[in-house]
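Engineer: Some structures to go through are shown next.
Each reported figure results from applying straightforward, stated rules to the coordinates on display, with no laboratory input. Please read these numbers as outputs of a predicted model, since none were measured by experiment. Cβ atoms are built from the backbone, for glycine too; each structure is taken alone.
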Structure P
Amino acid sequence: MASSNDTKRITDRAAQALKYVKGGRNYLSDSSSFRGLRLKAYKDGMKSWVYRYRHPADNTKLRQITLGSYPQMGLAEAHEEFMKVKKVRREGGDPLQERLDKKAAHLLEKEANKPEDYTVRQLVDDYLENHIFQNRKPQGAKEVARVLNKELAGLMDVKACHITPQTIKNLEMKIKARPAPVISGQLIRELKYAFQEAIIVQRLPKGFANPCQGLKPETSKQRLRYFDNDELRMFMRWLPTSGMSDSVRTVLWLMLLTGCRSGEIVSARWEHINLDAGTWWLGDTKTDVPRTVQLSRQAVAVFRTRIEPSNKKFVFPSPNIVDEHIRQRAVVWAVCNKRKSFATTKGKWTAHDLRRTVRTGVGLLSDDPSLVNQLNIIGECILGHSRKGEEGTYDLNRFEPQCRYWLQEWADHLDTLGASEYMPGAGE
């Protein structure tokens, strides 16, 4: 006849009352659907939930697996864990062997991934996969990946724990010498985050200090550069003879006519452009606010020069990669390499200064004091800037008719400065 202990289910009260007694029966057995579950008491006062079962390959052999400690694992949790391992046994598996195999696999993985053996290549790959590609826009993520893989090419097989602040400083100085201060700043900023992520998830040795900590990445200084009318005349006369490719020259013309960012222009798709209506829809913008760019007659003429029967996707298709557009960096590099031949007393200029030229120039198109505030608002809408405060939150008017009017006035003003002599598509 079975004892009362064998026919009763374990209760919370019984579990609490169970004590180790020398020479006594120091366990409770559950019954019914939880048969095989035991709560064992030990001499040191600890209690553990265990599951006793017969070996799947040898029914005469008893096996035992610990499920958890009591009271950290309560009765309900013990029942839940019991059902999991019971399912493994019912399906012909061995719960204890399965646990041992997982532990062995974990140890092998840990051995293979020693913090001391973690390389810069693994650091970069983990950072891109777990952070950049999950949280950045696709184009921005690609650019981060490009910068990291290019600038760290010579360090990829170096152990990450061997990277020192001096290593980073030497890398920074090498990049600045090209010169590329913005790239060096971006690299240090991303590397700092990459090392921090690796330290948090313990991929680097205990006590390892972030080698980028304390280094201040160089940031772009606020620029006040724009072209006045005299410089615009010189610039438009110089551009056709600058030595830059037709694509880059056309991008700069469109920046000057629309005020758009170079990155927006190089990625323009024909499906978003309606030349008959004179509009260009921008869905992917820096501010995440879609907008419709109003095209002047001159801008439409420039776009028409890019029409090719073989290219129906991008306005500026890549000459090297199928179904891709040219990269923004192609514009940046071309300007950096060729601008020396267009030197003015105001010093070095960048492609982005053309946006500032449009914004400033539109504001100077009228001397009427009553139009000052309107032109300020229109200028910001042309650039695609979001207005600040409550006005930007509640007034979502993009002033498209006004933008069209003033962009046409701006394009006509450029013609008075000689643009019609040099601009692609002029006179068509």
Structure Q
Amino acid sequence: MAEKEYLIEISGNEPLLERYISAIENNNCKADATSYCAYSIDASPSFLNSSVVEYFFQIKSFNLEIYQDFFEKLRKIDASGFGGFSYDLKNWIRENVIKKYYEITNENEGFFELYPTKPFRNKIQFDNQDLDKLKFICYVATCYMKFGASYESVTANEYFEIVNELDAEVFQQFKQNGSQQFDKQLTFFQDKDLLCQANDAFATIAISAKNDHEETYCKALNFINNLLKMDFPRSFSIEFVSPHQQALNIENLQLCGQNYLFSGAVKYPQLHPQIIEYINLSLKEHEWYSNLEAEDCAIPSTFAVFALAIKDRKYLNVLEQYLNVVDDGHQSIQQHFTVAFVKKYGIDQQTFPLFLKLIRSMQEHPSNPDYIQHFQKAQNLQFLLDAKPHFDDWEWSYVLYSIFGKDSDSDLLAVKFCPELWQVYLKIREKRAEDL
């Protein structure tokens, strides 16, 4: 086995680890270019990241400001960002807070068992000297919201629940003010037209507009985009209310703040560049709008993309960019957009490839009676025939089902075509010889 290219053991390497801690504090440390899990300084041997963190905990008594400053610097150094040491932070919280105030019912299963059954509380009065530790837990929870995978919001919420149980005042301050790592002007704005508030700890953006003027929507979009240029959580929610709010003209599309905001903003062509900026800032795979139920989940930018793409054909390239990112295993909200898309633009040389992308952007896209009528034309059937070689037979069967419904593989469908076009359709649905 090849020898590791970085040091692991703490014992015997304390002087070097002291230098690592000092280098991190003074911004003189960097990630090891040859390993995603190690750091390096000068010409010294590289060191495993978790060993550096463990030694930091050994030699540094807890101080909120020192700890937060250290891990903020470390996050910018580590090749994996916050994920490079989040496991070590979980261990520290478990040993220094969880075990003190909770009965750990199973040492070998997870870090602590809060859900679905909470552990027994120890009969220990909460120590006010631990208040800063609760604030540090809130900081860690916020990091999970900002930098963790979308599913790690569960861990963040567990930490917030612990803080709320141990000292509700600390939790309420965080709920009201967020992490306070952003300038107030970024998280709060108010004038005669609207009130904007954001909380990075809970990944929420709330906007209340007093009118539906172009300038009002302009300021709302600026507020959101400025947040997204910073370390605001990548999965987030937008709550938006206005006097005359309307939803996008897409049947069955979920009603939510994002829907109302971009339905209003898209009416003003001068705001379209800001909407595109929002899309570019927010479009991230495996991130989600957090105010939608699981069955209606959508990646950030969804409603903005739909608003532009249904507004004007010139924005169909934005739709294509979006569909290249959509996770077909989780998201299905676009099925509602597909119907509106076909009604608006029909099927032609430009829209056909996007139509195919839409129906393949989710598993088993539902069929719709409106689709068939567009493929009762020779040109559009030829589009299908030309596209067929680019699909496996099993995948092609899903394409045909999404367009022609349950009779896609049945001769009952013949009544939809004239004899000449029915022969073309038979070629379209014909399986490859090797699959027969």
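Engineer: Tell me which structure, out of P, Q, gives 3.8 once distance in nm of label points 7 Å out along Cα→Cβ at positions 22 and 286 is calculated.
Structural biologist: Values: P: 8.1; Q: 3.8.
This value belongs to structure Q.
Engineer: Next question. Please state which of the structures P, Q yields 0.05 when FRET efficiency 1/(1 + (r/R0)^6) of positions 206 and 262 (r between Cβ atoms, R0 = 25 Å, to 0.05) is computed from it. If you can, show how the numbers build up before the last one.
Structural biologist: Numbers: P: 0.05; Q: 0.95.
The read-out was computed on structure P.
Engineer: Let me ask you something else. Can you spot which of P, Q the value 42 was calculated from, given it is percent of Cα pairs over 16 Å apart, for residues 350-413 alone?
Structural biologist: Numbers: P: 46; Q: 42.
Among P, Q, the structure yielding 42 for percent of Cα pairs over 16 Å apart, for residues 350-413 alone is Q.
Engineer: Now, a different point. If semi-axes √(5λ) of the Cα gyration tensor in Å, for residues 142-237 alone computes to 27, 15, 10, which of P, Q did it come from?
Structural biologist: Q
Engineer: Here's a follow-up. Distance in nm of label points 7 Å out along Cα→Cβ at positions 94 and 182 was computed and gave 6.3; which structure, P, Q, did it come from?
Structural biologist: For distance in nm of label points 7 Å out along Cα→Cβ at positions 94 and 182, the value 6.3 is produced by structure P.
Engineer: Let me ask another. Where does the value 7.1 come from, among P, Q, when distance in nm of label points 7 Å out along Cα→Cβ at positions 86 and 310 is the thing being computed? Can you show the working numbers first?
Structural biologist: Details: P: 7.1; Q: 3.4.
Here the read-out was taken from P.
Engineer: Upon calculation of mean count of other Cβ atoms within 10 Å over residues 54-61 from the atomic coordinates, which of the structures P, Q produces 14.1?
Structural biologist: Computing mean count of other Cβ atoms within 10 Å over residues 54-61 on every structure in P, Q gives 14.1 only for Q.
Engineer: I have 7 for relative contact order in percent (Cα under 8 Å, 6 or more apart), calculated from one of the structures P, Q. Which structure is it?
Structural biologist: Q
Engineer: Comparing volume of the Cα convex hull per residue in Å³ across structures P, Q, which is largest?
Structural biologist: P
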